[in-house]
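Scrolling down, you'll hit the structures one after another.
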Structure P
Amino acid sequence: MGQLLRQARYVVLTTTNLPDAVTLLTATRPRLVVIGATLDALRRTEVGRRFNSLANALTVIELPPGFSSQDAATAGRDLLDRVQATMAAM
């Protein structure tokens, strides 16, 4: 996902864990955040609440459940379309 967005000329920072996501949100102030659907289960933790408080002030795209098991070309194209449409509307 990160590489796909980089190839589309977006500046992308990625992480696979919530504590690092909180650090990135605090340090970088992104215009857009893309998150996985599985993050919902972690939102009830203390770090999850901190993430939510930071993300609520931002534009967030949540990936659909099963995104990682979808056909890569289709999923990538759909994500890129959503990111482009969201960024154009900002």
Structure Q
Amino acid sequence: MSPTLKQGDIVIADTWIDSEKIAVGDIIIFEHPEIPKANIIKRVSSLKKNSVYVLGDSPNNSLDSRLLGDIEKEAIKGKAKILIRNAYIQSL
């Protein structure tokens, strides 16, 4: 997710988010479709009825929907809300 997120950044996510309120451009946390309990954070690129298509901000180095396929909405664990980096807080 570089340049938006850098190693060591802390992301605070809303885990009560209604998956129907996810929008293109949102940064979401979702469970890897093949590895249980492995969470991934990516930006929503497009929406479908029961799934989303996600892309990383650095497409050449990203594990995203181009490899994983569409992400089922039920796999979404949260929506990024706040980024903490280098002692300051930034709203996402």
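Quick note: the coordinates plus some simple rules give every number you see, no bench work behind them. All values reported here derive from a predicted model rather than from experimental measurement. Cβ atoms are built from the backbone, for glycine too; each structure is taken alone.
Among candidates P, Q, the computation of helix-only ellipticity at 222 nm (-39500 (n - 2.57) for each DSSP H run of 4 or more, over all residues; to 500) that gave -500 used structure Q. Each of P, Q could give mean count of other Cβ atoms within 10 Å over residues 22-29, but the derived value 13.4 comes from P.
Highest-scoring entry among P, Q, by distance in nm of label points 7 Å out along Cα→Cβ at positions 6 and 70, is Q.
With relative contact order in percent (Cα under 8 Å, 6 or more apart) derived from the coordinates and found to be 35, which of P, Q does the value describe? Label of the originating structure: Q.
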